[in-house]
Structure 1
Amino acid sequence: MQIQWIVTEIDGKVASIATDYRHLPRIGTELAALPPQETFSLGTRKIDTAQLLEFAQYLTWEDLRPFGSPFQLKVWKTLFELPRRLYSYTEIAALAGNPQGVRAVAHAVALNPIAYVIPCHLVVPKETMDRAQEIEESALATLFKGKDLYLLDKLDVGAYAYGPELKRELIKLQLAQ
């Protein structure tokens, strides 16, 4: 996968990882609200997907500086701290302490400024989770006990800011680790 990721850092903390500069206006607005005497360093750099995978392995929540509402930050931190597997929006809503807020969670996930590191790509529709479980149970009856069946390309992985094909690729990369 030959994608260039733009990493934006403030004072050495990651504020954004994206394939474009879409998060810079939000970051700029947040920085403009700081007192004029406060100084900071702001920088961007490009890395490829292999470098992103390596970079992401060593980041902690304290290495990040995402800008968002308290609810968005709670959802993003919940995602960041979870074991890397697929989740439904319904599961994330419950884990974030708002089981009735599936739509609000979906909105927060969609606005995630730190792609891959905060693994919003691992959140899929509940129907997809149900279908994947059916496929897995059926696959266990095969000669290879399900290891031969990887049907992610056939499932609806849901929306992703950078497109469903990239979401599928990131899911495969993350779950292979």
Structure 2
Amino acid sequence: MQLIDRFFYRFRQFLFAMSATMNETDWHFVKRYLNIEELALFQKLPDFEQKHSVTVAHKIEELIHGRHDVDERKAIKLGLLHDIGKIDGHLLLFQKSFLTIIRFFLHPLYDLLAYLGEDKKARRIFRKFYIHKHHGAIGAELLEKLGEDREIVICTRLHDFPEKCDNIYMELLGKADSTY
């Protein structure tokens, strides 16, 4: 994606997140696919991340409509849980936006700050960078502890690096995750 396209995508994403709130229909949808332990994790996400995950899951639902080569439950659950590693970041929307801007324009600085946050006792700001950068791996560990399906764990771990995992679930997540 070209620089200007990427900027406008991120700007639309920010506007979506500013007004993102979960409603009763969203919660009904989430509860249809997540078990009690998964739901408890999901509820720890900020509202804008919850809404993003529901939007991704709905997009996956649209993409798989009429397909018989995809486990619908697994695919939708992946959409709902792919960002679950962000629960420990406690990022507010403006903080997430700041980290995203730093990652985009000052990638070496972003990497350094994330590295400084690797230790769980690191300063909170460094820890936020670390979690933002590594939320896929963090989420995969959480889901693995819950005994989640192996493909969901792998796709969660690698969802920011789709070129490293070539399967239908990663392909669906890649398409749907670009929907704010």
Structure 3
Amino acid sequence: MANVTKRGNSYRIRVSCGYDVNGKQVFQTKTWKPPENMSARQIKKELDKIVVMFEEKCSRGKITANIKFQTFAEQWIEEYARPNMRKSTFTLQKQLTYRIYPAIGHLRLDKVTSRDIQMFINDLMLNGKNRQNGKPLTRKSAIHHLSFISSVFTYAIRMEMLTDNPIATPYQFN
């Protein structure tokens, strides 16, 4: 059952999603702001629809927890990469994190956009320095970084934390 609270000119919708392993209740929250031209009756009707859809998503597990990209990527490394990759591939994946985490590690997993990733790739190609020779990174290195990020998002989809991968679209390399 959802709890709806009016907060100024917006509404906070809060749904209980059960309990975590420590017995603490887990909540998902969504804020909805109605357009200014809606009447009170229209707002009530639209709010009811949004509440039902949000509860449904929560019950199916389609809403992510407030987890940062870096935190989830570390989970992916331990749960998927370490047991399933060869040692050399795993080592390469770990080395990529020192450029990826400062760029997008602080963003919530569900808030990372294709634009954020494109900006990161552009920055890598223009400003990213190779440790051996100090030159900008090659296209192949940028593709390795994209592959890492895509793998993390694919794993999140498989774990039913997200519904789409922002890397599903092609990227431009300068």
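Quick note: the coordinates plus some simple rules give every number you see, no bench work behind them. On a predicted model such as this, the values are computed, not experimentally measured, just so you know. Cβ atoms are built from the backbone, for glycine too; each structure is taken alone.
Taking -12500 as the value of helix-only ellipticity at 222 nm (-39500 (n - 2.57) for each DSSP H run of 4 or more, over all residues; to 500) derived from one of the structures shown (1, 2, 3), identify that structure.
Matching structure: 1.
Given that semi-axes √(5λ) of the Cα gyration tensor in Å, derived from a single structure, equals 32, 19, 13, which label among 1, 2, 3 identifies that structure?
Structure of origin is 1.
So if we calculate Kirkwood radius over Cα pairs in Å, for residues 51-122 alone for every structure here (1, 2, 3), which label has the highest result?
Max of Kirkwood radius over Cα pairs in Å, for residues 51-122 alone: 2.
Between structures 1, 2, 3, where is distance in nm of label points 7 Å out along Cα→Cβ at positions 75 and 107 highest?
Greatest value across 1, 2, 3: structure 2.
Which structure, out of 1, 2, 3, was mean count of other Cβ atoms within 10 Å over residues 67-74 derived from, given a value of 14.9?
Value 14.9 for mean count of other Cβ atoms within 10 Å over residues 67-74 corresponds to 1 out of 1, 2, 3.
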